[in-house]
Structure formats: structure tokens, C-alpha cells
Structure I
Amino acid sequence: MTEEQIYGLHAVMAALEHEPEQIRELWVERQRRDRRMQILLETAARLGLTIHWADRAKLDRLSGNAPHQGVLARLESRQRTYGEDDLPALLAAAEGALLLLVLDGVQDPHNLGACLRSAAAAGAHAVIAPADRAAGLNATVRKVACGAAEIVPFIPVTNLARTLRELKEQGVWVIGAAGAAETHLYQVDFLPSTAIVLGAEEKGLRRLTREVCDRLARIPLVEGGVESLNVSVAAGIFLFEARRQRGTTAG
């Protein structure tokens, strides 16, 4: 049986709340007894989970010296994983206009985790990304996502341009983020079903991805300031402009 390791207060708490049946082991730093850890411990006790107490050095070894915040969990292979074959059913089950975040080759797991967090906060129906040459779900992503990886479906696909074309055939408006675009995002209508596409760090959208977009839009930046924004920051700006136009909240 395969297993997965996660660490960090938010990631482990999300697993306790959303998939406690998957947790096989829970390790906690014995010296940490603050309020946030106490809430986690109370939740684990309510679920009947056994807690393995350890010192920080032990947790450092178990996590590979990752920033574990004093807690680490080992889970059975997650049941809530998605493939591109799941995409049609997920979209068909969504209510109202779709809001999708598409990441064209984001490779930094910290950026992917932050994008997932923004997507969940904005009420996106899914995050779509290439299966190859891009970051996938791992312990770092889940920690940065602060529980969002258990909320918003993350769907890796084998051919991103083909997936975007299929979305267009279903009436989804594909908006690509590009710094050189003539149109800025506040001129874009996000009321229809929309897929917001952002490119990889530094490189931006690939040519095939750019060509399949219905429209390109930029974030209007102050002249003389920074030339570009981090992909996760840009994702949040686009997503919440769509949320603002739709006049609804994610929660």
C-alpha cells in the first residue's frame, strides 16, 4: 500500500477535516502546545487517532528538514485525486457559470500551492495544469495551499491546448494573461463560463496555449513600478475580478 506524507498545521488540519479516514500516522512535536496545535490535537482525539510524540530533531528527519511546524501526518493514497477523464463530470455538476484556473507549466510548488489557495478562496471549480513539466501535488504544495488542495480539484492533463479547445466547444470563454496584451482585465467580461490561463514563471504562456485563447488580457501596472507579478498574485487578481463582476462570494 502506498502512502503520502504531509506536514504543516494547515495541511494536516485540512486532512483531519476532509479525509481523516486516510490518516495512518500522526506525529506531533512534544514541546509545541500553543492554541493552534491544541485545536489540532483536540480534533485528532475526537477522531480517535493515535498521536506519536517526538522531539523536533525526529520530525526534522521524518520530513526531510521541511518546515513542518511541529506536525506531520502519513496518509494512505488519497482517494480524492483527479484525472482529465474526471473533468467533464466535474464541470457538468457545477452550478452557474464556470470559473476555472489554468496554469500553463507552473513549476514552483510554492507558486502552485498559492494558486490553489487563491482558486479555493475565489470559488473556482477546478485548477487545470499539464501533467508533464509542471509542478504536481506534493507535501510542499499542500502545505502552502493551507488546505485548499483538499477543496478545489486539481486536474493534470496530457495536452493542455487540446483541453482548452474542448472547453471552448462547451461554451467556456478562454482568457489568457499576457503582459503585452492591449486589453486589461478590467475590460474583460467574466460573467460567462471562463477559464483564466496563466503562464509559467518568467516564460509566460506557450505559443500553442496563447493561440487557443479567445482573448488576452493584462493586469494594468503602474508605470515605473515592477514589470510583472508573481503568477500566484496574478492568479488572485484575475480570479477575484471575475468574482467581483459576478457579485458573489466564495464562501
Structure II
Amino acid sequence: MLKRRLIPVLFLKNGLIVRSETFSYHQNLGNPLDEVKRYNDWNVDELIYVDISREKYYDLRRDDLRVTGKNNILDIIREISKVCFAPLTFGGGIRTLEDIRERIRRGADKVTINTAAIEDPSFITRSAREFGSQCIVVSIDYRYMNGAPKVYKGGAEETDLDPVAWAVEAEKRGAGEIFLNAIDRDGMANGYDVGMIGKAAKSVTIPVIACGGAGTFRDLIDVARNTTVSAVAAGNIFHFTEMAYPRAKDNMIRNGIGVRTN
């Protein structure tokens, strides 16, 4: 099996990085451009940025830090891509082929699509034909309702879709990767939903990225050891020095998990 990737996920709200809990509580952590140097120093495998802004206004201006203001997500993507050495995936608010094109033009290597894919599954196929399957990541946000897992559109609106069945459909439609995120575990640090992740990863042949629930290095090891996911992703855990990315990767290696090394 190919070596696993370990991927930091950064959530952007109105242009700033936030710490997320269950997709509903967001704590401001600062300017995304200030974080890029740290990820460069860590030699991260990839970076995933997700724009979760509901009101589409952006302001990166921090007069005290002399950071230039940016008032749209495309400018933010361009500035991040200028200084980031790792492959970049951007998601959030993508509805058209032109949205994808503009993000790639400004430095994105891949994009995640969510709402547009649910509302019109043919969008996956058209996107893959236009830009290549390797560029199209279908993001699947889900939570349990009355004991049954349900896909949520844009992380907020319940659908009748089952996460595993939707992953299978997304692959058939041309997706190159699945980004599986458990809403109920987001920011809760109570471990990954290994059962669901394992089912989804076995149901498709394309890579699956598991996200949602990392609280300790052990959680990263558990999901890698007990599923066939291609990548383990986490957000909040990498915002804290004591949980730095290099230490997480070293811990996985010491526990027999094959991960990419630089």
C-alpha cells in the first residue's frame, strides 16, 4: 500500500483562520498568511483550505502586523500560493467551472466541491473532464440522525444521501478523491469515526481523506492502522505547538505506520 499522507486542514472564515467545533462554533486564530511559514518549515505533505464564510466579506488587514488587506477569496488564494511550498487544495463556495478555473489560476492544485456536486452530480463529471479527475475532490460532510449517517449539504443542510453510497456515486461520476468529514466529531478531539471511514474507504478505489475528531497522536495512528484511507487530515490539533506536525508524523512512524517523509 502507498504511504499515507498527513494533511493539515485550515478553515477560513471571512479571510481568517478559525478553530472549528461541530461546524457551528468558530474561534479566530489569525491571519492565514502568517501560518504558511510554519507549514513550510514542517514540510507538510499537503494543505487543505476550506472557506466556510457565510457572509462573503474578507478582511485580512492587521495594521499592527502590517499585513496587506485582501477583500476576496481569490486574492487570498493567490497570496497563500505565492509563499507555500506544499500542494494546495481549496474548497468552499465553488459552484461553477469558472470558480474552479479561477482557483487553479491563482495557485490551487486541487479543489473540493460539496454543495454543487449534491445539487447536480453531473457537475463532478463536467469538472473532471475539464480539469482532470486528479484535481477534483468531493467533500462529504456527514452526521448521524436517529442512528443513521446522513450527508449534509455545505455542512448545514441534511440530505437523504448515505455517505458511503455518495462516495461510490462520486467516484463513478469522475471524482479523483473523497474528503470525508464527520460533523459531530469536528473539534471534539474524541477520535475519528473509524467504522464509517473504513466502510467508505473500502467502497471506492480512489483515495479517501479522513477528517474529524483528532485529539491525540493515537487518534491519527488508530484511523491509519484500522482503515485503508490514503490520507489522515486534522485541523485543530496542528494549531498547538505541543501537537506539531513533525511530532505527529514521527509518532506514526514509530508505531509502524508508513507515512510520506521529505
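Each value in this text was obtained by applying a stated rule to the coordinates, not by laboratory testing. All figures in this text were calculated on a predicted structure; none of them were measured in a lab. Cβ atoms are built from the backbone, for glycine too; each structure is taken alone.
Compare distance in nm of label points 7 Å out along Cα→Cβ at positions 105 and 209 across structures I, II and report the one with the greatest value.
II
Among the shown structures I, II, from which was the value -0.45, -0.79, -1.09 of log10 I(q)/I(0) by the Debye sum over Cα atoms at q = 0.10, 0.13, 0.15 Å⁻¹ calculated?
II
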